[in-house]
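**Q** Alright, structures below, take your time with them.
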Structure P
């Protein structure tokens, strides 16, 4: 892959994200001086009396050109092609953004109850590439390997912009209004901007044809357009030398409204919900052009068509290896007359800041749990001016749990470039860290975005306010003043909180209260906060078994039940443990697996189907529910087994045994329900292992004969037991002869 300027930018930006630095963290309340960066109004009425940021770093990036396979990401470090981790999306005009934001040492403190001040430092860097034609990017990156030539390139406004600068800011926040439940504050940050380096490149009104010559090199023909570029400080002739290359003034403005149902809230949550709105990065930095600047006209119609291989056409390989403005200037100069300088750029130019509008609604829905719905709108993307950097638009929903020393947030975001992402951020004491896309990346195994942030800040929290006592009256009734008691309850109207209704001094002249409004005053009410009846001393009618049916209507007051059965449980008429509503046989005890019915007996032989090996044919339990086999058949089978003879020491059946074996075949064929067990045995003479094998082989020999005669193998089971089950003593020749046998067992199950 060619290492030109665009490939380097692709490597830089291919792991992408959206321009929402400090995702999740920025929605919190307990972030001290760092809140000034997100909305200057945040420092007014802050949770902190004093707070210092030590260092915080946030980095985001974005592109709509490629998707990264994160599982293969580290292959790029083993000299493998970027194609192993990057899938190009094939958009017509690609865009890239890289944004790095560092909060330096910053401090915030309260001037008084309404006013707060912060001094902040910050370093920032941003790169934008907008509307680069996909085919041009592919050509510069891969010599057009993925393009069908000839091809047409058009672009109204392709631009590359970068800006690197530092900020020194002073933020003033003030409480603008506090009238109980409605709380309103505002803030402004004024920033001195120290430009470290900036540059731009614009290619507009491009109308080009791209082709390949006989050597396979890409070139432009019949092409027109306008090119302009410039740079100062970092990235120009100074390369990476850091110095002041430009300066300017910037500003942030913000407002916050909070709804506080109780303006004397005792805890640190303060509000039920709040709405904030902020305008960021107004202003710009004035730079002086380096020698690398100017405006050029593109015109390849001067070249012969078809091209001559060695003619001075606008071969795109001229730009192979371009990685800085020096290389670009040399390449453009060598491309004359296809690229001709028209006018020199002015000595000064203004690089605008990435102006944006942010807003959010934060809702405290229970205890320390919050949900924040917010977003950002870029105010300076698009337009004809190239000397600027800009953010992208997004909308984010962030649920979070937050207390003074700990917080965790789950930002769920949709942006207008590559859709949905899910992230995670947390704060523990002075340390915080997170990412707005880590969860979606981990779960999907691929990404078009990534971002991270972390940092340290320390501060001193405010103490919780305590509710103030009611202010005592400063007026006193003199001994000579006339006492007025309108309701005649013995309490002067000046001291009577209910001057027209007779009451008691105990209640400041008011009647005994009835808090629950059930007509029973609190002094007689045993349940003063719950409406009840006099019969139960002001308490509700009891529900002893807690089934929702009060005892007066509950026919089973001590056993939980249902209203359908007047508070009693659902009945179980047959007492089989399955209630009647689920029991398909409610009057006959059964089991759950048959929905409360007994286990069925299909053939009605008294053996249930679960134990009946012949469930559709009646038979006695002694034969497992199968019909009894006739005695004469069993006798024939046994006789055939006794007549079965083998060659001595071998599993070869003697021919004189065939007649009886054929009788067994006829019996089995006559009734397909019959199965046959074939068991072989030996005496204890010789090696036991060999005897087991011999008995098994003889049983299998009988089985093989029957199969050969047409009996299905699945109806036959042959096994050998050797000398393990003698039927006579092995001490005599007669006993050993009896033990050398094969037994047949006829079954119909």
Structure Q
């Protein structure tokens, strides 16, 4: 039978999306449905003195919910319970939800907000994370003696780097519907993590788990922005539905979504790097400050990943990393593709550029000389056992891009008189851990299953969600390849917490490697049940039904479930933050050639080359699409996207003036896969989703440095920042 893994099979949900029959949250016609709207704070910090409803307004047509209507705990259950579902007294950021209204006409629900008056005792907000003393989480990692290593280094380079907020910019905004069935709260949402929402709703409504059901609707993009925020919007819809006795939908418009929901954490990262004269790194000292916004949300795991990736994919015997994420009076920040790693890897790679400059070597030589290999030990004490593709991707990228030739060509171009532009080429090398950090996967205790019915149906049961990345097709491929059956024989259940096990959140580049592994184990158990020993597994539905019926007896189906088991060799200590942070890492290298106009300082990308090690490539077209999509988002982070805040509120919360890359801004990209399979990944696969987001920022900054001979250490690298860098030293 033809192999299924490694082949670009047809996207399973593609026809429905292509033909416009896929149903997103707002496509569901719910009888008697009301539409909800949220009254939000207009100040960044202070206390609510009073909330007054206009007595002349026809409130009898409306349903109004306040904090007093919450039957359970008034908090959003996540890592910490510090964030209120509805503010009753204290205000910690603009856009904080205070009150909910619902009406059968959506426009009238929003119109009612103008008839509610809130009086505040306003206080001075804290907006600078570097002066904040409210620390949500901090980490300290030490290997060797960083101070002694720096003191003995031949060369020490220092740098300070700043990275901004970034908006996830999913096509479909946040939305949820809720209704009650026989005492059970049912929510339907555009979301990534159904079981996260179950946990939050249990707390807010004081319900047992069996009385909460969460269903994922077709979801138009997530990128982390629909990881934890649906906890809020689903609960708000549920509160209105409870009071109204009718279904309620809440669908944010673009402005509300951008202004109120989570963003990528801004950060300031400071480095001191010591090296020998030939560019070998001997010591690194790193300080990280991230801005968490008003509440904790997912800040600890964002800081964790940023901390663990802070030195880049390089060997170094002496390391000290100190990091913290702090509170400011701005809307909370949360998950975004890469969560923490893009911020700190930008700084780590810029240090390589500075080091290369200091020792007079090409940055490629410095990267090659220091890149981790099998047997290397990372700062947290993890020794890399297998599947280490750092050097392989670096060399493949250098070769495919013609890096050496293009570097010389750019230098000659810049030396010639009368040129209207500068040209440069830059590279970056990154790693990205697949799965949750340290003991995180063991804590999740993820489950996934495959069901066989009397009719010969094979159904995948998983809480992992599809939001454009190809999860449903990928899972079908893994199960079909394991059983040796056609892909058409396998279907994937819609994530519905009443029907599927908790496979953990669809985040952290864990879906293919972690959940795919569980599905392969479940499929192997099913295979042994139907075709023990050397018996041939049936390859048609009819043959499978004939084989299944005597085995199942009177039962309509049998479920084969696998539960995550920590590999024996994985050790981790949460207190000291040492050990095996991730089972495996993916690796990527990228080269960017660009041109900068000497009159306008505008940057045009001329070419992009990416080499990636994601282990065995299950679906080549999806993997390439993930790389191109992630790099495109990263190019926006590097060059275009600038969230402007004033008094803690985002002032450009619309796509007319928050600029994201379009097709016209996206250059041709050449993607090469250099697989080093991981023995415990399904068929050797590792994670791919977040790795591409890590590379563009530093690669673009390195190319800008090559073009103008100046470092620009703040993202995005706008024409204004290029002009400022040149103005500091105009002799370019």
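**Q** Of the structures labelled P, Q, one was used to calculate helix-only ellipticity at 222 nm (-39500 (n - 2.57) for each DSSP H run of 4 or more, over all residues; to 500), giving -8500. Name it. It would help to have the intermediate numbers written out before the result.
**A** Details: P: -3500; Q: -8500.
Only one of P, Q returns -8500 for helix-only ellipticity at 222 nm (-39500 (n - 2.57) for each DSSP H run of 4 or more, over all residues; to 500), namely Q.
**Q** Assuming 10 is relative contact order in percent (Cα under 8 Å, 6 or more apart) as calculated from a single structure, say which of P, Q it is.
**A** Working: P: 10; Q: 16.
Structure P accounts for this read-out.
**Q** Identify the structure, out of P, Q, from whose coordinates Rg and Dmax of the Cα atoms in Å was calculated to give 26.4, 86.
**A** Values: P: 46.8, 146; Q: 26.4, 86.
It traces back to Q.
**Q** For structures P, Q, which has the highest computed value of distance in nm of label points 7 Å out along Cα→Cβ at positions 365 and 653? Don't skip to the answer; put the middle values down first.
**A** Working: P: 8.0; Q: 5.2.
Comparing P, Q, the top value of distance in nm of label points 7 Å out along Cα→Cβ at positions 365 and 653 belongs to P.
**Q** Identify the structure, out of P, Q, from whose coordinates distance in nm of label points 7 Å out along Cα→Cβ at positions 37 and 541 was calculated to give 6.5.
**A** Considering all the candidates, the number was obtained from P.
**Q** Still on this model: Suppose you compute mean count of other Cβ atoms within 10 Å over residues 429-436 for every structure in P, Q: which one lands on 20.0?
**A** On the way: P: 20.0; Q: 28.2.
Comparing all candidates, it corresponds to P.
Every read-out reported here was derived from the displayed coordinates using simple, explicitly stated rules and does not represent laboratory data. None of these values were measured; they are calculated from a predicted model. Cβ atoms are built from the backbone, for glycine too; each structure is taken alone.
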